[in-house]
Structure 1
Amino acid sequence: MKRSLFLIPAVAVAVALLSGRAGSVPWLALLPGITPALAAENEGETVRPEVGKLLQAAQHLIQDHKYDKALATLHGIDDISNRTSYENSVTERMRLTAALGAESPALAAKAYQAAATLGGFPASERVRFIQAIAVAYYRAKDYAGAVQWGRNYLAAGGNDPEMRTLLAQAYYLGHDFAAAAGALAEQIAAEERGGKEVPETQLQLYAGSIENLKDPARHIAALERLVFHYPKPEYWARLIHEVSTKAGFSSHLDLEVARLRMATGALEGADRYLEMAEQALQAGLPGEARTAIDTGYSAGVLGTGPDASRHQRLRDLVDKTATEDLKALPTALHDAAQTEAGTGLVNSGFDYVGYGQADKGLAAMEQGVAKGGLKRPDEARLHLGIAYLAAGAKAKAISTFKTIRLADGTADLARLWIIKAGALP
């Protein structure tokens with residue numbers, strides 16, 4: 001069974017959400033304090049001595065992180081008759097804080113609802129208590145509760161963006177992948193519109209959510225966004241794999257796939273470097289074959305192990321072929337210019353690109369594309385875009401890639417090259 005790249009890193013977000021803020025139970029640092037004296041918060045309101053004594057004892061236990069004992073002490077207040085509304089309100093708020101410390105989200109939620117019903121509960125305090133309850137449910141792995149209280153937090157006007165991520169994770173871990181994807185898509189779009197950096201974990205979780213929805217097209221689009229913001233080789237490898245293995249992708253594009261893999265650092269293993277070099281030789285691009293071999297040697301993938309001698313033999317062959325080809329290229333280019341079709345000019349120009357001489361090859365390629373009569377026009381434009389990119393002309397590269405429409409996989413690869421050039425298609 002294929003394992004998602006995105007499950008484990010994404011789940012860590014909520015732990016980081018409140019970590020390190022204070023104490024052994026970090027989210028308590030979010031909460032409003034209750035004055036030790038527990039005297040009137042509203043003018044004229046006090047608690048009776050028998051109630052105040054227990055409240056103060058519970059307060060001290062909370063400060064010492066003895067939350068279960070604090071809850072037991074507060075339970076004693078429940079036995080006092082004729083309590084005032086204010087006494088009940090202060091008791092429930094104290095119980096709420098103790099329940100959160102004891103990691104009892106259901107008890108905390110009950111205390112919150114009781115305190116809110118009794119009144120005298122400022123809106124600013126409510127939002128922070130709701131946030132703490134949502135986090136407590138999440139830490140208790142009660143994802144349905146985390147979703148409910150995460151929604152309550154947003155409905156109450158909470159605006160901490162990390163809480164939106166926690167809510168999305170609760171959806172995800174509760175197997176509501178559609179809701180997770182929807183929440184994350186909205187959040188990511190808002191961050192992009194505002195020019196903010198999109199957290200990597202958000203994009204990972206979004207891609208993982210879409211993957212679980214079994215929607216290949218949307219999954220590829222999610223991976224494209226992840227790669228655009230975080231162009232790591234492992235993300236590129238996953239994206240290229242998903243694109244190149246989808247239905248209708250032509251096998252004649254194998255070298256194109258390898259070329260993109262190498263350009264993004266996603267060409268892995270000795271066999272892939274060797275295969276690319278052989279494919280480039282067969283395509284009449286020995287310069288590119290030599291680049292593949294040299295890159296494999298530089299990466300420490302080739303030239304080692306039991307097949308080192310085989311690697312060296314191929315390297316010698318590639319070097320010899322490239323030396324002869326480079327000498328013959330000016331003549332080949334001259335002859336191609338005399339033909340009616342532009343295929344020879346495009347191919348010879350792209351051959352120069354493989355030798356790191358993109359500027360020299362571009363003029364010929366542009367002339368060949370303009371001349372027409374090409375066997376594979378979209379593939380020629382794909383190569384022209386790659387040449388522009390190699391020459392540092394990103395804007396021209398992107399505009400060229402955008403003209404490619406062939407549905408055999410060429411247009412898909414063009415989209416990925418646009419991302420490699422630093423833009424979203």
Structure 2
Amino acid sequence: MTYQETIGYLYDRLPVFQNIGARAFKPGLHTTRELCKALGDPQDKYPTIHVAGTNGKGSTSHMLAAILQASGYRVGLYTSPHLKDFRERIRVNGTCVPEEFIIEFVVDQKSNIDRLSPSFFEVTVAMAFSYFENAGVDVAVIEVGMGGRLDSTNVITPELSVITNISFDHMQFLGDTLGKIAAEKAGIIKSDVPVVVSEYQNAEIGDVITAAAEAANAPLTFASNAIDVRFVGLVDGKMLVDVVEKASGRLLSEGLVADLTGSYQLKNIAGVWAAKDVLISKGWKISDDSVRRALQSASAITGLKGRWQQLRQNPDVYCDTAHNTAGLTITLTQFDTVCKGRKRFVVGFVGDKDISTMLSLFPKDADYYFCEPSNMRALKAEELQSRAREHGLVGKTFGNVNEALEEAIKDSAPNDAIYVGGSTFVVADIESL
């Protein structure tokens with residue numbers, strides 16, 4: 001098979017959540033364990049770091065991978081979904097898995113795929129584990145797909161578990177309260193394995209995670225209780241922060257430069273800082289210099305895109321993959337601070353999400369360009385336009401994000417600003433990304 005034929009087989013043969021949503025959701029670990037067993041359990045051949053959470057787990061995974069790579073380790077990184085190319089999901093030292101490996105893996109495992117009828121995600125997880133063994137990684141950072149307890153990635157016993165934050169998303173699968181969702185995320189906590197939680201949000205969430213950690217005898221750190229990451233300013237398009245120890249007020253790092261400039265990254269950096277401290281306590285060699293170098297160039301080192309990324313200037317165009325109420329609340333607040341002129345929004349969503357609360361976050365005094373992602377779950381632009389009108393948001397419809405963005409740029413004065421988002425898949429469709 002060619003690479004395109006192989007990818008076509010995976011998409012056609014297997015249920016793909018990003019395309020069909022709930023019908024592809026396959027909770028439980030049995031099938032993943034069987035796939036891994038057939039491969040000789042590659043996930044047990046190298047240390048791993050497991051990262052869960054509602055928002056921020058992708059950025060956190062990439063920053064941790066960058067730090068470990070800058071420290072001289074050979075680092076595997078598994079994330080999902082991809083933006084442009086399937087191979088983005090599986091990287092070693094920032095380089096995507098070769099097409100040849102994917103072809104060979106699928107050919108070799110076709111009988112097991114036919115026998116076990118796994119989901120698309122289950123196959124990609126097993127593929128990543130196998131490739132990391134094949135590539136001889138020193139460590140692999142593994143991002144959870146959805147939830148944690150029943151997520152396919154949860155067949156690993158990591159060196160460290162990280163939970164970024166908890167908010168409402170995928171409630172039909174994870175539960176309708178923050179406590180229930182927290183319980184699913186806390187399902188990645190393993191016996192005696194340290195766990196870092198990026199932020200202490202409230203007692204409902206904190207008590208659930210604390211109970212899970214105590215039951216597993218897992219040392220627990222709430223990073224936001226121990227560390228304060230303070231925004232200092234922007235320099236040459238990068239974010240400058242100070243890291244302070246809360247208990248003593250001691251300055252841990254002054255003038256730390258981060259190329260991920262979303263305001264939400266302050267909380268993620270706190271979690272990453274606490275996580276690297278845990279790794280150091282376990283014997284990993286991570287210097288202050290390697291942390292600085294990694295955070296200054298995390299995107300370049302790991303290939304991360306679409307996290308509060310500026311695409312052009314005059315007018316300024318920003319995109320972000322925030323796709324739930326908590327994420328959009330933060331990005332729209334930041335957008336409000338950077339826009340000096342008229343606000344313009346190029347937005348689209350998938351059709352199986354309750355977008356009413358998200359639409360209520362957008363300002364009425366702005367121009368809207370409604371589009372739809374090139375995805376089987378896409379909410380039609382005309383339907384979005386109608387539902388947005390109920391919230392006082394008025395605009396035109398377009399067949400895709402690039403047409404909408406082109407029109408928004410044409411309509412803009414140099415000091416206007418354009419926000420592109422609403423869905424990961426809208427951002428993925430941007431040609432200039």
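Every number in this text was worked out from the coordinates using simple rules, so none of it is lab data. Fair warning: this is a prediction, and the values are worked out from it, not measured in the lab. Cβ atoms are built from the backbone, for glycine too; each structure is taken alone.
A few notes on this one:
- helix-only ellipticity at 222 nm (-39500 (n - 2.57) for each DSSP H run of 4 or more, over all residues; to 500) from the coordinates reads -11500; which among 1, 2: 2
- Highest-scoring entry among 1, 2, by mean count of other Cβ atoms within 10 Å over residues 158-165, is 2.
- Structure (1, 2) behind the derived value 0.95 of FRET efficiency 1/(1 + (r/R0)^6) of positions 86 and 318 (r between Cβ atoms, R0 = 41 Å, to 0.05): 2
- Answer label among 1, 2 for the case where relative contact order in percent (Cα under 8 Å, 6 or more apart), calculated from the coordinates, equals 15: 2
- Computed over structures 1, 2, Cα Rg over 2.2 N^0.38 Å reaches its largest value in 1.
- Comparison across structures 1, 2 (criterion: Cα Rg over 2.2 N^0.38 Å, for residues 310-413 alone) gives the highest value for 1.
- Among 1, 2, which structure scores highest (criterion: FRET efficiency 1/(1 + (r/R0)^6) of positions 102 and 302 (r between Cβ atoms, R0 = 25 Å, to 0.05)): 2
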